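We did not get these values from a lab; they are worked out from the coordinates using the rules stated. Keep in mind that this is a model prediction, so the values were computed, not measured. Cβ atoms are built from the backbone, for glycine too; each structure is taken alone.
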Structure I
Amino acid sequence: MTTVEILFRYATPPTEAATFALANTRDVYGIRRLSFDRAARTLRVEYDATRLNTAMVTQLVLRAGLEIAEELPLIPPPAPVPAAVEQIASPQKP
């Protein structure tokens, strides 16, 4: 088993019907866990990559009625390097 996570940002909060439909996706063989972060408006889905792929998981979420705005990276991008630090790291030749 290969456990993979995917993170979605949703546009509008899920309706009661969508919440129940998403809860039922746990019955799909390969879906391991669903977790909402209502403050960040995200849904994290943990699934078995030997059984499902990203497209299948996305379709399950969409069919449940959740309006996905975007798929987010699990690892945030690095913070930009300030210009002063960048100049110190790579001094220019006279």
Structure II
Amino acid sequence: MYYVYILKSKKDSMNYIGSTNDLRKRFNLHNDGKVFSTRLRVPFDLVYYEAYKSEKDARVREHNLKLRTRAYTQLKQRIANSLAGLVRG
């Protein structure tokens, strides 16, 4: 399986969108500060993920969420309670 995921930084409350074929491992890498693009924003909470059978489908979805404001806005509206329920640490 391939996953598209959203992390929320407990440090600055910013969201990060990514994709992977091993969600647990990737989440741990983010929180251990081993991912260059997020290392200064640790720790993270996993707030959302989607599973895909095809890597290409996951990559297209990740791309759309990152570059298409409408797709990301619609998703944030669907998961508003999950995003709001996190307390900064």
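Of the structures labelled I, II, which one yields 1.0 when distance in nm of label points 7 Å out along Cα→Cβ at positions 47 and 63 is computed from its coordinates? Intermediate results must be reported in sequence, preceding the final value.
Working: I: 1.0; II: 2.5.
Among I, II, the structure yielding 1.0 for distance in nm of label points 7 Å out along Cα→Cβ at positions 47 and 63 is I.
Output the label of whichever structure in I, II has the greatest value of mean projected area of the Cα convex hull in nm², for residues 31-78 alone. Let's see the in-between values first.
Working: I: 4.1; II: 4.3.
Greatest value across I, II: structure II.
The value -8000 for helix-only ellipticity at 222 nm (-39500 (n - 2.57) for each DSSP H run of 4 or more, over all residues; to 500) was derived from one model only; which of I, II is it? Spell out each step's value before the answer.
Details: I: -8000; II: -12000.
Of the options listed, only I reproduces it.
Quick check: 141 is what I get for volume of the Cα convex hull per residue in Å³, calculated from one of I, II. Which structure matches? Could the numbers behind the result be given before it?
Values: I: 141; II: 89.
It must be structure I, since only it matches.
As an exercise: distance in nm of label points 7 Å out along Cα→Cβ at positions 39 and 55, calculated from one structure in I, II, equals 2.5. Which structure is it?
Working: I: 3.7; II: 2.5.
Source structure: II.
Please state which of the structures I, II yields 40 when relative contact order in percent (Cα under 8 Å, 6 or more apart) is computed from it. Write out the running numbers ahead of the final one.
Working: I: 40; II: 35.
It was calculated from structure I.
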